[in-house]
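Listed after this line are the structures, all set down as structure tokens.
What follows draws every value from the coordinates through simple rules; no lab data is involved. Predicted model, so just to flag it, every value in this text is computed and none were measured. Cβ atoms are built from the backbone, for glycine too; each structure is taken alone.
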Structure I
Amino acid sequence: MEVYPIAEDTELLLDASLKEVKKKDIVLELGCGSGYVAKKISEKCRLVVASDINPYAVKKAKELGLNVVRADLLRAFKRKFSLVLFNPPYLELEEFEKRGDWMEKAIDGGKKGLEIIKRFIDELDGVLTEEGRAILVHSSFNLPEIYDLLEGKGYKFELLEEKKLFFEKLYAIKIFRHYE
């Protein structure tokens, strides 16, 4: 398997996105995998751009007719988006679990599952419109550090959806700046 399959976290991101997306939104989905979420919301907004670091995922998303770019997180983008969606790698794999393939890249978030999420939070300001927001999926394993990272960058957040799994809880949170 070369592309992350549609799973519980994919469905969680889709559910949260469908509640949040507006007809006027210009949306970026990072780590689009199969393109499932981007395709499902494409008719509910003005424009969707999908992105993934995995060339196999990019190919699969293109086959769905999506605007897709191969990129590592957000620095490749010069345009601003009103909504950014991301189901990042949020688990910390043990050494024996690492295989050095694209599936590992899709699930291994590094130390405490937070290394990719931290990069995302650091780069997010560069692509959000002034009143833009992001939806991020994360695991109970990332708590409480993920919220400290967001607050440290001046972001507010609210829980949109959660899903209990056998060994963890998954959350979809909306990230935004506080505007008066």
Structure II
Amino acid sequence: MKSEELIKVWDLPLRIFHWLLVTAFFVAYFTEDDLLTVHVWAGYLVAGLLVFRIVWGFIGNEYARFSQFLCSPMLSIAYLKDLMQAKAKRYIGHNPAGAAMIVLLLLSLLMTVVTGLAVYGADKGAGILAFIGNSHEHFWEEIHELFANFTIVLVIVHVIGVVVESIIHRENLARAMFNGNKKRP
């Protein structure tokens, strides 16, 4: 039996970013007011990871760069149509649906962080938005929860997409995010 030839796609910094982001987001999501200090520090970690990912999107390896995978929404929609018919093209890096998901996740997480900082500033008078003071705390809290919950929905859709892609292309994409390797085309 011939072993598959593998190609390194996801570099170590990107894989560490991915799993740290998953961990930090869920720690923040499940701690909320009960463990506010943990919640806040997990949120700061998410913020730092987002800054890293944006920078890495310009200077990272070929498959981490935004220029390699960002595409038009129409291309993402066309890809999803092909996917539903089980005839989607296989991509070594992110496919067009994955590109759209990355953009949505980054934006939703960024909004979650910014509104979280606003809540912290309004409620506790702390953090980099402490100058907000006691203004509109309830508003910021509602928007913060909206984006946190929207991120959960995106994560669920992302995981479903990974499972579907793994089945259609007969490739364990979750394992690829641990070891960085995918089958060579």
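Name the one structure among I, II that mean count of other Cβ atoms within 10 Å over residues 46-53 of 21.4 was derived from. Attributed to the structure labelled I. Computed over structures I, II, percent of Cα pairs over 24 Å apart reaches its largest value in II. Using the calculated result 25 for relative contact order in percent (Cα under 8 Å, 6 or more apart), pick out the matching structure from I, II. The structure behind it is II. Comparison across structures I, II (criterion: mean count of other Cβ atoms within 10 Å over residues 86-93) gives the highest value for I. So mean count of other Cβ atoms within 10 Å over residues 54-61, computed for just one structure, reads 19.6; which one of I, II is that? Comparing all candidates, it corresponds to I.
If helix-only ellipticity at 222 nm (-39500 (n - 2.57) for each DSSP H run of 4 or more, over all residues; to 500) is computed to be -23500, which of I, II is the source? It traces back to II. Upon calculation of distance in nm of label points 7 Å out along Cα→Cβ at positions 14 and 38 from the atomic coordinates, which of the structures I, II produces 3.2? Computed on structure II. Structures I, II were shown, and FRET efficiency 1/(1 + (r/R0)^6) of positions 30 and 62 (r between Cβ atoms, R0 = 41 Å, to 0.05) at 1.00 was computed from I.
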